[in-house]
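A short reminder: the numbers here are calculations on the coordinates, not readings from a lab. The model shown is predicted, which means the values in this text are computed figures rather than measured ones. Cβ atoms are built from the backbone, for glycine too; each structure is taken alone.
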Structure P
Amino acid sequence: MKTFKLYSRLLGMALAGGVLLSACSESFLETDTYTEKNEETFYKTPEDAFEGLIAVYDNLQRVGYGHFILTSELISDNCFGGFGKTDNTEALEWNNFMQTSNPNLNGSLWKFNYQGIYRANVLLEKLDQVEWGDQQKLKLRYEAEARFLRAHFHFELARVFGNIVAVDHVIREKEEYKTPQSSPEEIYALIASDFKFAAENLGEVANEDFGRASKWAAEAYLAKAYLFYTDYYEKPDLAGVVSKEEVIGYLEDLINNSGHHLVEDFSTLWPAASGEDYAGEDNKEFIWSVRYVNKGNDSWDFLEGNTWNVMIGLRNQIHPPYSKGWGAAPVRAELYRAYENGDSRRDATIIGFDEEGVPFDDSDQRQYTGYAWKKYIPTASSEEETDTEADGGDFQRDNPEDYIVLRFADVLLMAAELNLEVNSGKAQQYFNRVRERAFGGDPGHNKNVTKEAIMEERRLELALEGHRYWDLIRNSMAKTKAAIDYTEGGEEYSTTFRPETGGFLAIPYNQIQLSGGTLKQNEGW
């Protein structure tokens, strides 16, 4: 049982009368009060503050279609767009860096991340009015968690859209509703400051609180933000807030002191690949996850289940242990073939229909490749119903699998990359740990560690986890285009990356309208 549920029912109780941020304009303020509690009556006790914190966490669950991981994989070289042959073309547009049928294609990702930022800022501004008594350490923890989450929301926005507005307070004054976009330095300085504060003020997380931010998650996120910012923007440090030496120190602390480690068998990380050997969602390799439960609230408005898992399920069919869904993001054959013989990650990451003898009917599958996600695919124990349905849930909105944002293998590969020019022996050691696990502990497949070798290892280790595209664009537009462009198989599969976008996606048109033109569209769109 998950003891730290992110209860959607508490939304209105912690949001200053239900005010939700969704764009840079007065139009994105909703003033309906969901309960009798409001700014005047709320945020008086530590219990009130905890409900406010839960409301910030709750926002992590909001996005289904258009979720960060799904969008990240659709625009990478790992997947095509997919879905059914008569479905809308939005996934194809993501896959081809187009925006023709829906000018607000990325709207949910923009909206819900800014909504999360708003909730975090409300809580941060209200902490001082709570009567904490002798619980000052609890106040500091809640502040650190809220800042961690604010940084997470900003970092997702900054990677997807690039040119965003960094928001470090609740916007109340009319003139602030049309705030221009921040510079990359301003955006990443806020991200770095928030993650650094969290790293210095959070502790470890007990199993019963799994899903809450920890100092280890903040340290890992600092490294991820550092690598993206310094590579993409060609800067020497993380916006003047965190140096390379400090980031290496954070990772050393995490690797040596956190208790996190690689599980012995890669396949046990993923339910569909492991069966009864599943390591569980609170295993020591997972550093931070967005948590879900398999019993929703019988409503699409208040969700606690995973609503993006169904997107990648087998197109309208069940073949146990693989369950049904909408057939999004079919895996490119090139990814399957990139794994060496004996690499355990291939068959734990990807379903090969012919290779596994799965009788998949591709008659309604757009861009059929013969391959699909095994990581994250919903599961079924029988051909009659999904495991979610067997447990009383709705297979569309109540999938229980958590979204793994940070795991220890990613940390080892980031540490290897950061140590390449600092301590090559340590870089090799960290690289070998990941690679040897992939081959059942056999060191015979080790290779010399280089930046190129690490990037390829990240591709294989972290495939279908939402990392690949950001690794591509932080290296170069030329490498990104060479990886993503696809000309085989006819027009149906044709994919073209457009370097003129800088790798960023289009800002939703309605947000530009709501800002009165203050927000400027990204280049190439």
Structure Q
Amino acid sequence: MPHDTAPSHIRSIVIAGGGTAGWMVAAALSRTIAPHRCRITLVESETIGTIGVGEATIPPIQTFNQVIGLDEAAFLQATKGTFKLGIEFAGWRARRHSYFHPFGRQGNDFGGTQFHQHWLRAQALGDDTPLGAFSLNEQAAYAGKMRQPDGDPRSVYSTFSYAYHFDATLYGQHLRTLAEERGVERREGLIEEVVLDGESGRIASLRLDDGGMLDGDLFIDCTGLRSLLLGEALGVPFEDWTHFLPCNRALAVPTDCVDLMRPYTRSTAHEAGWQWRIPLQHRMGNGMVYSAEHWSDDQAHAALMANLDGQPLADPRLIRFTTGRRVQSWAKNCVAIGLSAGFLEPLESTSIHLVQIAVAKLLNWFPDMGFDPMTMAEFNRQIANEYDRIRDFLVLHYHANEREGEPFWDQCRTGAIPDSLAEKIAMFRRSGRLLSRETDLFQDASWLAVLLGQGVMPQAHDPLTESLRPLELDQMLRGMRDLIGRAAQAMPSQADHLARIGGRIANAQREAALG
């Protein structure tokens, strides 16, 4: 009788590091993998802090929360969360210019071509209506409104989408409770040594500061920027993108301001970087991202403290980073997820999403003890593409600027950019057409908002739009604009919506917001 020679199943997973990334991994794996089939252990130390700047997210976080079984109202209560309809960019194109990146599309396609092509033709005919007038997300955001999207594609509310602002530390704690209820074991301790198997080169175990050993089949590196397992122990190199994205410092500080009337993130450009503003139910998240080659820490500190809403609740915390990614996210029997795999500044709130997508792809390509090289290679290719496409989107914000005479912005404008981004810009500038790339996280509506917002104006529009007479085009656009305006005004305020879905969750904050 032939023997079964197939590799055995993974029986033990060790997650190195907690924080948001570690507990997202634990919550997702514990939802998917039965505890009797595989032991999941997370090791972390209370003495190690987390970066915790990822308080703003993008819409796919809804899917992750649903998959791991989070109730939205309970999640918002536990994390002091608010809603996010998009990002306002102030001063990025020019010092006194601002624009909005909405979550959700602009207008409706018609006449056999994309809506924005009709808008471009109308602009050429002399209509000066801004593109944002056709975005329900943008109109609702500036009016302080919020409601759930509509699943009926015939409804204007089907064009609506949202994400969240939340306290990342509280999110991690909420996920920890969920994961431990499902059987994840938490081990307190510092990792003193990563022990490698002398024959295979795989990770065999982790030696902790109390002398204990944690053995495992599969190790998940969530140790942050240090990348203790993948980077240090396994020696996977880091690909530095500083030449594309020169910021390498951040200062973070909370303030006591409560603002439920602005359901969006604000990003304000400064002389050598940019400042974030993230409204939560109980405080405001603030920070300055900057280039240490153009600003000293003292200069950045002064600029941040001079532009805060409310009183600071702590001293600003300095974070040093290098933008880029590991050339592989998976090597041997170790998968890096979160900052241990790479760092992209929080300009478009992608840090938590990169954890989410890595977890999803790990589950799609989950290994057995054979650790098939083809499986690992495909996982690495897909993760690399995710980072590369997001990198291009971030570089666009810096590259397309008109802030002449400021060394930082001059360098960003005139420096080299990735070829993939250069092709996208060139195509859009020529014809208004948007090149779609594999695994582009940000879809056409996002690229459109930022390209136009940063001043990249097409020289032509789709010739198919010429099938409509100018009067017909004007009537179509006017009808859409009026419908979107009325729909935004009919929505409840964010404070009312929070109170409605969570009962007592937002009552105190609502009273504070309304004075």
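Brief remarks on what is shown
- With distance in nm of label points 7 Å out along Cα→Cβ at positions 312 and 456 derived as 3.6, matching label from P, Q: Q
- FRET efficiency 1/(1 + (r/R0)^6) of positions 56 and 384 (r between Cβ atoms, R0 = 30 Å, to 0.05) from the coordinates reads 0.15; which among P, Q: P
- Origin of the derived value 22 (relative contact order in percent (Cα under 8 Å, 6 or more apart); candidates P, Q): Q
- At a computed 22.4 (mean count of other Cβ atoms within 10 Å over residues 264-271), which of P, Q: Q
- Mean count of other Cβ atoms within 10 Å over residues 136-143 from the coordinates reads 24.9; which among P, Q: Q
- Per distance in nm of label points 7 Å out along Cα→Cβ at positions 200 and 432, the highest-valued of structures P, Q: Q
- Among candidates P, Q, the computation of P(r) over Cα pairs in 20 Å bins from 0, in percent that gave 22, 59, 18, 0 used structure P.
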